[in-house]
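What follows is a set of structures for review.
Just so it is clear, none of the values below were taken in a lab; they were calculated from the coordinates. Quick caveat: nothing in here was measured; it's all calculated off a predicted structure. Cβ atoms are built from the backbone, for glycine too; each structure is taken alone.
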Structure 1
Amino acid sequence: MLEKLEGRFLVTFLTVLEEGSFSRAAEKLGYVQSTVTSQIQLLEQTCGQKLFHRLSRGVQITDAGERLAIYARQFVQLGRALEEALGSLEEPCGIVKICALESFCVTRFSRFLKPFLSEFPSISLHLSTGFQGDIVEQVLSHAIDFGIVPKDPEREEIVFEPLVAEPMAFVSTADLAAQLNDKGWEPFPELQMIGFGNRCVYHTDGQKLLDELGVPSGARTAEFPSTELIRQMIACGVGAAYLPEITMQKELAEGTVVRIPLPNPSTLTHGLIRHRDRVLNAPAKVFCNKLLNYFHITQAVNNE
């Protein structure tokens, strides 16, 4: 099979996968659609497997295609790294793909981005958001260069580099916090938990903590898609949320919301993850070094 594989076919395959259609892939690659169709057909013949289901409005990848994608991403990544190693780039140039929690992007990552992009204008960061499970899967499948997650996945294939220790807090309006402080948690079986839902580590950890405090497991939940909406709902008194303190920093300082006392301090450690076997290209190496150094300096300053 190896002698029949061509790098450009794999690039075309990955572009079809990303764009979801042959026509959009052809437009992105500067091909006519028949060229894309021909290359995918030749790749399917080489693999002896159907890679896409052709649908009326695009394509859907098959199980065989999903398996090929893991290796195709590594093949293309290695090819680009080799090209860089043999070339003589004056400055890092290319794409770095990262996925992180939306709340981390809003509160922490955005402060790093402006100076980084100003210093390295030839590096293009493709940033997406997701939850821990999604991010880990993307790293394992080589779909992204890096992920930023709130907990070490503790997987042999993944390297975890700590970035920041994140103090966590239960927050609510002062009125609700006062009731909880006076009466305890047990009289509030209908306490509404606000968050991103059960796919989010913050939300699931918060529910576990409530269980430990004796709150009935049937506590209601309200799911919202963004940090901003969650902040507004907490400030309006809709319920309580378990979040990084920095998420509600402004509201806590103003007294709009308060911390609900907990038996013990709670902290999560956000970290940068990458696949142990992934060969990083020049821009990815620069990004990794700069990000780790940025958070190392930030933590040192905060600890003074």
Structure 2
Amino acid sequence: MAKTKLILIAGALIASAGVAFAVTQYRAEQVPVLRVANQKGQVKAMMLASGALDGASYKVEWSEFPAAQPLLEAVGGGAADLGLAADAPFIFAYQSGSPVKAIAVQAPANQAAEALAILVKNGSSIRSPHDLVGRTIATTRGSIGHHLLLQALERAHIPADQVHVTFLPPGDAKAAFDSGSIDAWSTWTPYTNVAVKEGARAVADARDYGLPLYIDIAHDASIAPKRALLADFLQREAKAVAWARDHPDQFAAVLAKETGLPIDIARASFERSNRISQPVDAKVIAHEQAIVERYRRAGLIDPKRDVAQAFDTSFGS
């Protein structure tokens, strides 16, 4: 009799534990999830360093990318709800038909040198964009580096087909640059910071052509169902950027740990990409339309979408 009672008690305890586990699992499944695509060393590092996500009522699932192109493919393909990228790759993706929308815009806080640059080896005979004719330049297709190259060629009155452009992801481009198999590399921070420290020099940089805008980009189908999460994330992101601006050394330490960059490169990387919120106005739209036209003239896109429709201004950006 006592043995039977013990068995019944044990059974009740197991059943109770099973119910508790099921309830816990159910509650966990009910926590909203925001899937955020991150270029390594950018938004995620700021969020972690500042604690900006503390107390959020939703879970952030991060995915990491080395450049804007694969990040935008993830957002456009529905694998992520949100991602931050510069305006040139965003416009490139949007005019290629990707179902993405800009929901917030950030402008550079300063025109720092080498945040974006066309780099050559220190001993190279290339001294200006005019010397790029017939040379091989690596960049990432549709990137801010690609756009800078087009700007430099345009200003020097050099047709785009007068240079040899090879499209490589940043890691492969660096290897090609280091080995000397390319003549120049058009890229952005922190790659510029590392290359300059290792002896490269810029033949054109952001001071001459202007820094890009940075855009929070959402998958079109995520905006309605996850509006509250997206709006909350944008507010927390703004606080994280402000925190990093006020605590550059603390942020650089976290950035160095996440990326493996030396602490001085991590600090310089932030200083050269510091940004502030920018309302979407006629000036922003005109800036983006100029990018569209530059890509069109280079034969890279056949634009059919209204640039103004790429921006969802309902988030108050």
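Quick notes
- Among 1, 2, structure where distance in nm of label points 7 Å out along Cα→Cβ at positions 44 and 268 as derived comes to 4.2: 1
- Mean count of other Cβ atoms within 10 Å over residues 76-83 - structure with the largest value, from 1, 2: 2
- If relative contact order in percent (Cα under 8 Å, 6 or more apart) is computed and equals 21, the structure in 1, 2: 1
- Value 103, calculated as volume of the Cα convex hull per residue in Å³, for residues 164-235 alone, assigned to which of 1, 2: 1
- Look at distance in nm of label points 7 Å out along Cα→Cβ at positions 100 and 244 for each of 1, 2: the largest one is in 2.
- Set 1, 2, criterion distance in nm of label points 7 Å out along Cα→Cβ at positions 84 and 252: the highest-scoring structure is 1.
- Structures 1, 2 were shown, and distance in nm of label points 7 Å out along Cα→Cβ at positions 68 and 140 at 2.3 was computed from 1.
- Identity of the structure behind 1.11 (criterion: Rg/Rh (Cα atoms, Kirkwood Rh), calculated), options 1, 2: 2
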